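A.B. asks: In the part that follows, the structures are each spelled out as structure tokens.
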Structure P
Amino acid sequence: MSRKDNLERVLNKFGKYVVQQAKSNLSKKNKNVTKELYNSINYELEVSQTGASFSLKFNMEDYGNFVDKGVKGKSSSDKAPNSPYKFGSGKSKGKGGLRESIPKWVRDRRFQFRDRKTGKFMSYESTAFLIARSIYQTGIRPSNFFSRPFGLAYKQLPSEIVEAFALTDKDLQEFTRK
């Protein structure tokens, strides 16, 4: 088996494992209601003719990074102290994502709070407002649905590949931070 074929085989195995485990983690952690994120997770592998270089990309919906790494809240970062993301920082690509996505999330789960005084169910909109406000203030816990299987699979890569391409733990940290 040529060097290129062997490299391709190992990296395909790596990619398939990470994708399969990430999808499995989403389901286990009950973060798979619409299947949008689940269905978007895949990888692309390109290996040069000589096997001297390669490109391995993992793809998913943009919000997958927030689900994976968590988001610090505006007033508290207790839930995701190590997250690179924070509500209210102005670094988000889309403004007001919670206001648009939480009502859909509440409806998909058929989730409603009860009014404390009357005992009647609140509207989906009122429930969504309360949830979005809480998430904005306190943040989102990291699920590590992708980071964990990536790190585990990386540790299983043959040492020859890691050494040949001079991949370091710093490279791994840089990759999982993006």
Structure Q
Amino acid sequence: MATNSQNVRVAVTGAVSVGDTDATAPTGTSGALTGFSDLGLIGEDGVTESRGRSTNDIKAWQGGALVRTVVTDGTLTYHFIMLETSKATAELFYGATSVADVSDGSLVIVPTSTGGRKSFVLDVIDGSELLRVYVPQGEVTEVGDRVYQNGEAIGYEVTVTAYLDATLGGAAKVWMTALKTA
């Protein structure tokens, strides 16, 4: 087995961006994003991608032998904490469609509001290597507690669930410069 330590990637830095579901989809790892807002600084734990699966084991009558496992449910989520307070982060966290009153900087909190579906782009950078994840249909399905504490950043913790997109044929598309052949 050949090993190559140059193939080890580290998520040194990056960005998470959000846009409406009709924002221009990226077409690869290069190029500026159109119709997306950068959510700014992300907490030191970065972004966690989670894939969940539920399965059903099918067993034979003869001896109870396992003959097949069927995937019955699958989820794809991205979890991160936004550190900056901005219009984009507040709207995403609180599920507001817009800041209600920009003259006084207020918004109304409706605990059940998710803000609806959005498109997301995650860029992960390691030197000249880039990994780009595009989620055309995502929604904030969980939010964390807000802690107001001396000496701690006030973060906006969210979990985005990626939904199946008919045009894409999946929940997300990933490009990696390390996988390019030309």
Structure R
Amino acid sequence: MEPNFFQNSFKMLTKNRHLILTEGCLFSLLGILAICAPVVFTIGLDILFGALFIIGGVVQLFRVFKVWGVKGSWPSLFWSCLTLFAGAVMLTNPMIGIVALTSVLIAFFLLEGILKFVLASHLDKGKNKFWVVFSGILSCFLAVLIFTGLPGTAAWALGLIVGIDLLFFGLLLISFYCSLSKENR
């Protein structure tokens, strides 16, 4: 990519650095709330995803019957029923939903850690690179921690670990804001 692209990106980030600070503070606050009430946060996630699956399944089912007869109607009907069933299971048996969400979270943290390492490889040496690498190590560590605690720790680990990750991501953004503010002086 052209150096001009990076200069323009840096100028845009510097100009909007207060948005980065706001985002960092919000992520940090969400992280602190999740750390203080991990079980509540975990159950809340299960309820949220269960409700979203139910809503998605109903919308899919409505569409399937509205356009019944087009190619793919039967697979679409099956998929909408499966989505409804997944939502119903998550709402009626939260532990199954929590373990499923926890499994998805393991994959998320592992991929997030890898992507943070890739991002760090493109940064110059300095404080920001340290925090990105540290955040990547933390994400990979959290993936391993969750995996080794399944299924017993899933009820509280999901909320706690998401909270820790949100807190550190917020701190990363605040650190990035501080470095942009220094360079703008």
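Readers should treat all values here as calculations from the given coordinates under stated rules, not as data from a laboratory. All figures in this text were calculated on a predicted structure; none of them were measured in a lab. Cβ atoms are built from the backbone, for glycine too; each structure is taken alone.
A.B. asks: Where is FRET efficiency 1/(1 + (r/R0)^6) of positions 8 and 160 (r between Cβ atoms, R0 = 25 Å, to 0.05) largest, in which of P, Q, R?
C.D. replies: P
A.B. asks: Could you figure out which one of P, Q, R the value -1000 for helix-only ellipticity at 222 nm (-39500 (n - 2.57) for each DSSP H run of 4 or more, over all residues; to 500) was computed from?
C.D. replies: It must be structure Q, since only it matches.
A.B. asks: Follow-up question, since we're still on this one. Cα Rg over 2.2 N^0.38 Å, for residues 64-119 alone computed as 1.88: which structure among P, Q, R?
C.D. replies: It must be structure Q, since only it matches.
A.B. asks: While we're looking at this one, here's another question. Among the shown structures P, Q, R, from which was the value -0.51, -0.67, -0.71, -1.06 of log10 I(q)/I(0) by the Debye sum over Cα atoms at q = 0.18, 0.22, 0.23, 0.32 Å⁻¹, for residues 104-151 alone calculated?
C.D. replies: R
A.B. asks: Given structures P, Q, R, which gives the highest value for distance in nm of label points 7 Å out along Cα→Cβ at positions 112 and 144?
C.D. replies: Largest calculated value belongs to P.
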